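Values quoted throughout were computed directly from the atomic coordinates according to the rules given, and no laboratory measurement underlies them. Just so you know, these numbers come straight off a predicted model, no measurement behind them. Cβ atoms are built from the backbone, for glycine too; each structure is taken alone.
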Structure 1
Amino acid sequence: MEKFVFGAGEDDRKRLLNFVDTLQQFLEKVIDNGEYFQPKFRDDYKKAWMELNPNFSALKDALQRAETHTLLAQGLLGTQLNLKLAVVNHFLGEFLLYGIEIIGGHKLLEKLLRVVSKLLANMATAVSTGLAIQSFIDFLVSMIKDDS
């Protein structure tokens, strides 16, 4: 899988927008791949993914318009954002390095998606959109194939 980095940018708001863009690209890759999730749900999660795409633009628009104090109150600026993105990128790096090919590798994808969901929850609380993306990710976690 290609290299991804969540939250690249020169200021915090651009880093948030990059996070959303990168998340959309990353999810598209893992969903198109199909090997990470239980096959009996493949058609359903692929169709749901197609419906979900407009939500990414809505989230980015809302983040651009959000008041700075609102983002700060949800830990989406400064040091708190740095920490959150560092944790996301740590689990992303682990997943990209090991994938699910190793025993217990499915847990790497699970940890990555769970921490992404937590950051999305902060965003959704701040800007009142993005819950559909967060919910989709939470259900993807439930569908990850167990490799043990």
Structure 2
Amino acid sequence: MIEIRDPTAADEVAWRCLWNGYLSFYETMVPEEVTAETWRRILDPKSGIFARLAVRKNKVVGFAVAMLHPGTWSATPVCYLEDLFVAHNVRGHGAGRALIEDLIAQGREQGWRKVYWQTRADNAAARRLYDSFAAADGFVRYTVELR
């Protein structure tokens, strides 16, 4: 059974462990000050960034980090699921699905316009899960790094 809940300050160590696994999966690094600021924003109810944690057998096994923002095609907020990660040893037990379903349920309850996310084209395991929610929309992403 997977429980989805808000994070608390006491979850920082578990979240950071999963965060490091997430960064490793994407073969990237984030400076410590950015990780610390991300965690601070997650806990700040005034921040547009929030997180939900997946818990199995009293252990944090996954997270979703998302942000609500206004959109130009809707009068209601949209939710961008920026980061989703589940520990390798519990994949296939429903944590990723539960995290996405939780965001969708929150969105319906709170009147969001949509929940959207992206992943690498070659992330086949994640895409199998994501394809069960919606078809890929065919957009191509461009990124200009400024720093």
Item to complete: Consider the structures 1, 2: one of them gives 3.1 for distance in nm of label points 7 Å out along Cα→Cβ at positions 37 and 109 as calculated from the coordinates. Say which.
Response: 2
Worksheet item: Can you say which of 1, 2 returns 0.70 when FRET efficiency 1/(1 + (r/R0)^6) of positions 13 and 133 (r between Cβ atoms, R0 = 35 Å, to 0.05) is computed?
Response: 2
Practice prompt. Name the one structure among 1, 2 that helix-only ellipticity at 222 nm (-39500 (n - 2.57) for each DSSP H run of 4 or more, over all residues; to 500) of -24500 was derived from.
Written response: 1
Worksheet item: Of structures 1, 2, which gives 2.4 when distance in nm of label points 7 Å out along Cα→Cβ at positions 85 and 101 is computed from the coordinates?
Response: 2
Discussion item. Using distance in nm of label points 7 Å out along Cα→Cβ at positions 53 and 117 for the comparison, can you identify which of 1, 2 gives the largest number?
Written reply: 1
Discussion item. When mean count of other Cβ atoms within 10 Å over residues 29-36 is computed for each of 1, 2, which one produces 14.0?
Written reply: 1
Discussion item. Say we calculate mean projected area of the Cα convex hull in nm² for every structure; which of 1, 2 gives the highest result?
Written reply: 2
Fill in: relative contact order in percent (Cα under 8 Å, 6 or more apart) - highest-scoring structure of 1, 2
1
Practice prompt. Taking distance in nm of label points 7 Å out along Cα→Cβ at positions 21 and 61 as the quantity of interest, name the structure among 1, 2 where it is greatest.
Written response: 1
